[in-house]
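The structures come next, written out as C-alpha cells.
No value in this document is a laboratory result; all are computed from the given coordinates. It should be emphasised that the depicted structure is a prediction, and the values quoted were computed from it without experimental measurement.
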Structure I
Amino acid sequence: MVELLNDLQRAAGFGPAARESVERTYELNDCFTRQLALMDLVASRSIVA
C-alpha cells in the first residue's frame, strides 16, 4: 500500500481494474438475490440472525 501511495502512476493503473472487480462481485441483481435468500432463511428460522 505504501508503495502505491508513493507511485501515483502505478496506483492509477489499479483504479479501472478495482472498479471492474467490484462491479463483477457486487452486481446489484446478484446482491439483491442473495439478500432475499438470506431473509428467507432467517424468516424460516433455518438460521438465527
Structure II
Amino acid sequence: MSKILLIEDDEVMSTIVKRILQKADYQVDHVRNGKEAFEILESSGMDST
C-alpha cells in the first residue's frame, strides 16, 4: 500500500479527498499546512504528496 501525505487546510475537502484515496487503497496521512508537511516529509517515507 502506498503512503500519501495530504496537505489541506479545509476540513471538508480533506475528508472527501482522504476517503477517495483510502477507497483506492492508499494509506493517507493529513496535515493542515506546509510547515507540518515539511516536518513529516523530513522524517517519513511518503510515496507522494
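Match the computed value 5, 23, 33, 22, 15, 2 of P(r) over Cα pairs in 5 Å bins from 0, in percent to one of the structures I, II, and report its label. Don't skip to the answer; put the middle values down first.
Values: I: 4, 19, 13, 12, 11, 10, 9, 9, 8, 4, 1; II: 5, 23, 33, 22, 15, 2.
Traced to structure II.
Computing helix-only ellipticity at 222 nm (-39500 (n - 2.57) for each DSSP H run of 4 or more, over all residues; to 500) across structures I, II gives -14500 for structure II.
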